[in-house]
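Asker: Some structures to go through are shown next.
What follows is calculated from the coordinates using simple rules that are stated; it is not laboratory data. Quick caveat: nothing in here was measured; it's all calculated off a predicted structure.
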Structure I
Amino acid sequence: MSKIDTSEIRNGLTIDLDGELYTITEFQHVKPGKGGAFIRTKLKGVVNDKTLDKTFRSGEKLYSVRVESHPYQYLYRDGNMFFFMHEETYEQEPLEKSRVKKPEFISEGLVCTLMIDVENDKVLYAEPPAQINAKVEKTDPGVRGDTAQGGSKPATLETGTVVQVPLFIERGEEIKVDTRTGEYIERVKTD
């Protein structure tokens, strides 16, 4: 951790605030007519996903933390532990389920992002990519003419997650899913 001044605040900077890591998503320098200048910030929790509004006095000292993201391939799950492997060094990293975001979208072989606090050499969390391709394991057959427009039905993916898909999607097809919202995007074309 390095000490920085409020003049070094910028979007994307990760800071340690009361033992929790936060990333600055917005900031605004304010110079009122009376009194000292201050900086209004919006912070997003790196691990806890909390959103905070925090005001810092001009010249106040903060602790900056260097956080990096690295691609790791998901290997397997053993009870409450998820095992990931670095693609270049083949080093394995076990993580508790509580530190894996959206575990319902993670399947064997998927390349995920691990966020690492470089100074403490500590893995903060793992998350799947924003979009994944997944095979439909189970869904009811769609019946034409059931709806006036589009329509959707539940489909169980190979990961065990249930998503809503259009009526034309059938069992065994591969679809693209947005992991942030859990919504169907499109059918994956196979050549």
Structure II
Amino acid sequence: MAYTAKFKDELLECFDEDGTRMHPRYRSEVCSEGTRRWHGVADVWVVNRDGMILCTQRSPAKKVHPNKWQTLNGGHVKFEETFVDTAVKELYEELGIKTTAEKLLLIEKGKNEELKHIYEHYVFLFDGGLKDLKFLDDETIEAKWFAFDMYVKDKEKRPDKWCNGLSPENYLKITEWLKTQS
């Protein structure tokens, strides 16, 4: 089954412009040009104790940004799910990382006007290595650890190879949080 067909008819949590939950809608309606509606997206930055960021390469089968590298892993908030539950689920599906909501820290909330995303971005401290990752849903094909400065340099040098990012302000929040983790 192709990636796009796999998710076409999922019910997604929808919102009004102020972030109030509304009636759910099907992915095919919510994410299509011309009928786009506000919907939830939960994403996670995965970091290690040295402050390195886990960057992943998207599958060539992905409809949006195939083969591109990303700093965030996550997905759409399904009907009757919370943002944090979606983040936990997506970490497992995309990377094989099992965790709980209590181990995620909310870094930012916001809206993306162009995509009609109401989003929440979390961070997760991962004590494993690349060999511990399992790409269970065929959305991810590779992963690498990047120091923040190396990630910035690579994204500046090859912007066409990246599809989302990590701002210096959010990286600072992450490093401050890392100092509190024992």
Structure III
Amino acid sequence: MTNKELADNIEYVAKKEIEEFGLPTKRHYDLSLEYGIELAKRLRVDVDVVRAGVALMDIKLGQSAKEGKQPQHVEICKQFTEELLHSFGVQEPLFTQLVNCVEAHHGKVPFASLEAEIVANADCYRFIHPRGVMSFYATVIKRGNEHDAALKAVKAKLDEKKGILSLKEAKDDLEKYYNWFDTIIEEAYD
């Protein structure tokens, strides 16, 4: 199976998970995929490995949240990724590279490849880019939170993801948005 075919198959599974569980939102998924592909092209790495990594990083986020296990979603996604990659017959070193895309996307595990670093940075677009921030704010409100609580959640994600940004290209894209939202949120509390 080519990397393109593998990425297509993994994206299919990820989109089915989104349809069933609603997380990550389609908007967030599409945003990280769009910028992951863009970063992969700019940095001249395998776009299909990045596509697969983006699809895998939160592939079980929705199910984890539904089961009250969202804090453990990285480990749950990692276990599912290993099973899925085995079922597709993925061999080393690609197997380990894709697993690392999942386990390293929150910045707690070192990146084993530039593709994994791109995936983690692509995840940051979900919570720093204006389309991602507005979508996340709406999601938090839909969960029954009041305005100030939603702003606090947005600010926490902004700060978390800014701390993960590691690529100059992503920082150049996102730091202005981070600064804008940081200022806006400070002034938006009731």
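Asker: Between I, II, III, which one scores greatest on relative contact order in percent (Cα under 8 Å, 6 or more apart)?
Answerer: II
Asker: Looking at structures I, II, III, which one was helix-only ellipticity at 222 nm (-39500 (n - 2.57) for each DSSP H run of 4 or more, over all residues; to 500) calculated from, given that it came out as 0?
Answerer: I
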